[in-house]
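Below are structures written as structure tokens.
Bear in mind that the values in this text are calculations on the coordinates, not laboratory data. Quick caveat, the model's predicted, so the values are computed rather than measured. Cβ atoms are built from the backbone, for glycine too; each structure is taken alone.
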Structure I
Amino acid sequence: MSQGRLRADFSVTLSIHNTSETKPLVLKRIAYFDTEGKLVESHLKAPIALKPFATIEVFIPTSDVRGGTGANFVVDWAATDEIAEPAVEALMVGSVGPGHYAFISQGRPIRSVGKN
């Protein structure tokens, strides 16, 4: 039996929820990056407006291993008026041997930090 590392590949469903009840959310970019930080795929051809309380999803199947084990998404958004931050989360589902696993990773804002 091999003593090597076991790689677990997961399917991913990225969900972006407009949390506003009254205002549209403009999605400017949904970018998928691999483990080395290289752009794998851009999931929007042009900005789209997401209606109040609407959700958009991006699905990456288990068989798509282009992102590697450290893949990530960047979501750029805007609004025409003050709006609640969208809820961004990724559901990962997969199996290793006889076990099946699922977990959720919540998106976080990317904020620049520097010297004052």
Structure II
Amino acid sequence: MAYIITESCIKCKYTDCVDVCPVDCFREGPNFLVIDPDECIDCTLCVAECPVDAIFPEDEVPEEQQDFIHLNDILSKNANWKPIVSKKDAPVDADEWAKIKEKRHLLDQNGA
């Protein structure tokens, strides 16, 4: 079982979670992070580090967020979504976006 990043991460893209990952399973897109389910070792370290509570165990992803299981898998294999292995500064407007819950329509699935 892997961990899944959900809608709350869109346009926030805090990378605190990346710093604690022992296997470098995070991939970075233009305005979202995903976890490669083939790399994730289910260590749980990233969950506590996410300031917007966007990371869930696959079997606990909220019903309305279930499509993010497939999105994490597909986008993590997109050659344009590169591994991210250390923390970066969040976007300047990340704190504002963190307050917005419905932003799925803003997900940029192109390359970073």
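Computing helix-only ellipticity at 222 nm (-39500 (n - 2.57) for each DSSP H run of 4 or more, over all residues; to 500) gives -5000 for which of I, II?
The read-out comes from structure II.
If percent of Cα pairs over 22 Å apart computes to 19, which of I, II did it come from?
Answer by label: II.
Compute relative contact order in percent (Cα under 8 Å, 6 or more apart) for each of I, II and report the one that scores greatest.
II
For which of the structures I, II does the calculation of mean count of other Cβ atoms within 10 Å over residues 32-39 return 20.4?
This value belongs to structure II.
Which structure, out of I, II, was distance in nm of label points 7 Å out along Cα→Cβ at positions 8 and 72 derived from, given a value of 2.0?
I
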